[in-house]
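Each value in this text was obtained by applying a stated rule to the coordinates, not by laboratory testing. Quick caveat, the model's predicted, so the values are computed rather than measured. Cβ atoms are built from the backbone, for glycine too; each structure is taken alone.
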Structure P
Amino acid sequence: MVAWFYNGGPFMWPILGVFIFGLVFVVERLISLMKTTMQTKSFLKQIDVTLKEQGVEAAMEVCRSTPGSVPAIYLAGLSRADRGTLAVEKAIESAGSIEMSFLENNMIWLSTVVSLAPMLGFTGTVFGMVQAFDSIAAANDIQPALVAVGISMALLTTLFGLVVAMIIQFAQNTFTFMIDKLIIKMEESSLDLIDTIENLEKK
């Protein structure tokens, strides 16, 4: 693998740099989304009990002390609980839109890597083919040995560019799936909050 990397020529280094850049955001997104998922599960259990047993003020304190998207949405809704369910719904919708953008933060950089890595690979392919034809022109003869290095370089840069793109694309799709699940959970929990507030108003 190391030998292939060096045989791929100068364009292998930009591809490696793009790969490392992408991996940084893969790790960041993985940690962030896993943390958000775990916090959401524990928060929903706690807030449901607190809201029903101790009331809105105590539930708001729980929201303030808990980081994450769902607590922020709950806090926005609970802060307007005294204005009726319609105000709560509007507050939840506004907060939900903001929190969704936070969940998708840095995903654009993964898309950039997926697009850029193959482009660098194809550029390396063109560069390798140019070298191959230059070797033919310089020798004024077509021999396999003359063009083998250039063609090898062309194929290796394409290969590595596509491999990098596939790895980052898989990570991006996984994160998209995790974000979709979190959004569904946010919507479900928002409906539960509205129902709970309506029940508290009736009491």
Structure Q
Amino acid sequence: MAKLAVLILAAGNSSRMGVPKQLLKWKESNLLQHTINTVNELNTENILVLGAHFNKIKPSIHSGNMVVLFNESWEKGLSHSIVIGVNHIKESLPNMDGILIMLADQPLIDSNYLNEMINLHHQNPNKIICTMYQNGKRGVPAIFNKTYFEDLLQLNDDKGAKELLIKHSKNLILLNGIKHTTDIDTMNDYEMLYKLHH
């Protein structure tokens, strides 16, 4: 069975929020801790990339056995965090067969959904498993096997892995994530989602 590493991207500075989005209250903790707890339910190696507000966020979470990496060039965007995560996997976890990339601001993503993705990956190891959003957009969470690591290392903008999903569109398997993928980009997004789920 394929060995997977999960990479949580949480290095952004939440410029539109005015506060570190990662630490907004969710359930009994905060958005980032909720994501960490979800990922810790999986049978995977887990990596978290922090950047902006590192000194405030790191003491506010319990990462357990999760590896925490610091992206000091966080302003370069999501892609730079992906590169840091993939480089860590290549150097420290060379037996990994693939990577599941996800964000810290999608609290409706649960371990059942991620396990469904992982099962799809086991059945289709050469395909990219990605999430289908409302309006047909494709994005993360997504699983790439190690043959895509070099492609991931070439990313250099704030679009994250989206350009790879376009480039390899014929090699995708889409999992319907419409119920799970509400992003929190503004305080209004957060307040609405919080009211619905608390």
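Starting from the value 60, 10, 6: which structure in P, Q was Cα extents along the principal axes in Å, for residues 88-127 alone calculated from? Show your work: numbers first, answer last.
Working: P: 60, 10, 6; Q: 32, 25, 14.
Traced to structure P.
When FRET efficiency 1/(1 + (r/R0)^6) of positions 16 and 56 (r between Cβ atoms, R0 = 25 Å, to 0.05) is calculated for each of the structures P, Q, which structure yields the highest value? Don't skip to the end; give the middle numbers.
On the way: P: 0.00; Q: 0.90.
Structure Q comes out on top.
Sorting P, Q by relative contact order in percent (Cα under 8 Å, 6 or more apart) from high to low puts P first, with the largest value.
When helix-only ellipticity at 222 nm (-39500 (n - 2.57) for each DSSP H run of 4 or more, over all residues; to 500) is computed for each of P, Q, which one produces -9000? Value -9000 for helix-only ellipticity at 222 nm (-39500 (n - 2.57) for each DSSP H run of 4 or more, over all residues; to 500) corresponds to Q out of P, Q.
When FRET efficiency 1/(1 + (r/R0)^6) of positions 24 and 168 (r between Cβ atoms, R0 = 35 Å, to 0.05) is computed across structures P, Q, the figure 0.55 traces back to Q.
When semi-axes √(5λ) of the Cα gyration tensor in Å is computed for each of P, Q, the one that comes out at 57, 13, 10 is P.
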